[in-house]
Structure I
Amino acid sequence: MRVLHVISSGGMYGAEAVILNMSRVLNEGSHTSVLAVFANSPNPNLQLHERAATEGIESHLVPCRGQLDRSAIAGIRDLAQQVKADVVHAHGYKADIYAYLALRGKAPLISTCHTWYDNDLTVRIYGAADRFVLRKYQRVVAVSDEVRQRLLKAGVREEKIRLIQNGIDLRPFQHAAPSLRDGLEVDQPLIGLVGRLAPEKGVDIFLRAASRVLARMPASRFVVVGDGPDRTKLESLIDELHLRQHVSLLGQRSDMPSVYASLDVMVSASRQEGLPIAILEGMASNRALVATAVGEVPSVIANGRTGVLVPAPDEGLLAEAIVNLLSDPERRARLGMAAAQLVADEFSAERMTQDYLRTYEEARAAQKAAR
């Protein structure tokens, strides 16, 4: 089967990781994965395209200008024909809408709804349009039950929706060497959060919790890996909390397995979430995690067994959980081992890809029956 993934990428985040993880598995088997990545004007983000190229995954840029570019619609249509796509898999608002306008009735369409954040007017407008076109798709994948419920409320028929949890390629995380411990003492703790710098990820909560941790464990150091629209606000908060000597905003990194390997405790402080790829990667790296109990996070972090859960947003309880883990190395090791075993058993890229292949076949059959 030849699969064309369509995405308007904002950086290397969860959806991009899912596409790469699936593409590796598909291409290693009897299938083919091809990417169509929007080159948006004036702010193209080509990291996914470039990363795919380095891994030998076929990727094409789709130039796009403005809110609705007819040439981009034609570009997707032509590319689907050129690569002889058996199914077109869209990821995100823009990809959903453009793929539908380009290929309605011409190819089986599947979309994955990774998360929905209605944080501003523009996104709400895109979201309304997205939910309208998703009703026309052959299959729509939700990565969490919360997203599934929102799809149902948006009018997507229940028989079209499939719940497929994310999966990761385990291999890079199993023997990585630390990359962030230069300048730290052997026993100096490093705590990290990996995620987009946006309100839903709760980076501000993490920073306020860091301030509380430092009051009790002043040798601690903190890192945030990722980028996004809230960077300036978070820089100001770091100064306001007098954390400049203790916290580093590292931006996006290309050495994530080594980043996870550097951490003593990994934190997810999200206010709203699906099933974050970063959490799965941290677990695969044998890290002890503290996470807010939102979205599908409790489905992978069993409190006290594979990690520690706290309510959201509660910086005090988050700080307390971090301090408790830092004070108990044996518990950290036990939680990390259990987390890695769970991910290996239930959240591999191979399992995820097989779930998608079944959904692709369903989409093809539905498209054929509709003709």
Structure II
Amino acid sequence: MNFDLLKWVDPSSFGYVFLALILNAAVAILWHKKIYKRLDLKVYAAIQRIHLAETPRLGGLIIISALSLYTYLHAEPQVANIFKLCLWSMLPLVIVALKEDLFQDVRPALRLAALMGSGAIFVTYFSGPYPNFDGTFLDVFFKHPIALFLFYPIALSALANGSNLTDGVNGLCGMIFLSVLGSLLFLSYQLSDNTIMMVILMIMMLIASFLCFNYPKGLIFLGDLGAYVLAFLTGIIAIMFFGRHVNLSPWFAVLILIYPMTEVAFSITRRLYRNQPVFAPDIKHIHIKIFYFLRRIPEMKRVANPTVTPLLAILWMYPLIVTPWAFKKPLLILPFILIFLIIYGALYRAIPAPKNKNNVT
């Protein structure tokens, strides 16, 4: 079967991708001259901030705006139904995250509540099918309907937080989800799931329009909204896809989403081990450690941020690398998960971390 890209791309979608491209350019150009001063916005002062200039965090707003217009104006019925479910489910997180991106005054607990609320809305209105856990130790757990309202909102919220941790390094969050979606695209192609392919390709094109201005210059960032939206869109599509193809192991989804899930799980574990608040931001994430390590090298100081993403390619490209192998030999899925955790742990341990931001100039 020949791969004909135009077969799975709605021609009308290109107009909305072009719109997103123009909006990204407009925000990147006009932010300092018009928007930032007129709205009297605060300087972004989070401890994990590593970009020097005051950068707009509106990439997510542009993605969801273009996607909403496409969904309600031109999308094919099956594609539109999937996107409508995603968009309505994400309404609580969109409101809360946008407020945080603009004014930076939303408490972490409220952000978590919004994420859980969005996950609960999705579970309420998605009638299934859900991924098949038969034959696993989770089988008994998922036989109870209440499990859906516990597991999936928590899983989606965890994925969203893992995604948000990687925004701030030029290109990293976008590349992670291009890789994840690329892996899902490969699987959907192999299983001839044309609807999911159209959904995935639309999201990938919107991410690409954002990356044109996010990497390498970092002229615009996703913000909390963008990181959450990409995570929820990808997570919901993964749930739908593995529910539609019950012959695939649900552990395959874990393998594909392994990087952002590992990032959030490792961060929580690290903070609990050190008796630190779980929601407290820090500079001990692997990508931030690499950034500060590079900043110590005089020749790398000015390009430290955009250099982090290619240096971490082994992590964010991992799903793309192993998915074809795991598809042919499912017994490799769990070993591949273990290998990723070993690689992540080895890299994390090998990179020294600054004690605080003040000891790096």
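Where a number appears in this text, it was derived from the coordinates with a stated rule and is not lab data. Please read all numbers here as calculations on a predicted model, not as lab measurements. Cβ atoms are built from the backbone, for glycine too; each structure is taken alone.
In terms of Rg/Rh (Cα atoms, Kirkwood Rh), the structure with the greatest value among I, II is I. Taking Rg/Rh (Cα atoms, Kirkwood Rh), for residues 245-316 alone as the criterion, the highest value among I, II goes to II. Out of I, II, which one gives 5.1 for distance in nm of label points 7 Å out along Cα→Cβ at positions 69 and 349 as computed from the coordinates? Derived from the structure labelled II. Sorting I, II by distance in nm of label points 7 Å out along Cα→Cβ at positions 197 and 269 from high to low puts II first, with the largest value. A value of -13500 for helix-only ellipticity at 222 nm (-39500 (n - 2.57) for each DSSP H run of 4 or more, over all residues; to 500), calculated from one of I, II, originates in structure I. Quick one: relative contact order in percent (Cα under 8 Å, 6 or more apart) came out at 24 when computed from one of I, II, so which one is it? Traced to structure II.
Taking distance in nm of label points 7 Å out along Cα→Cβ at positions 109 and 181 as the criterion, the top structure among I, II is I, with the largest value.
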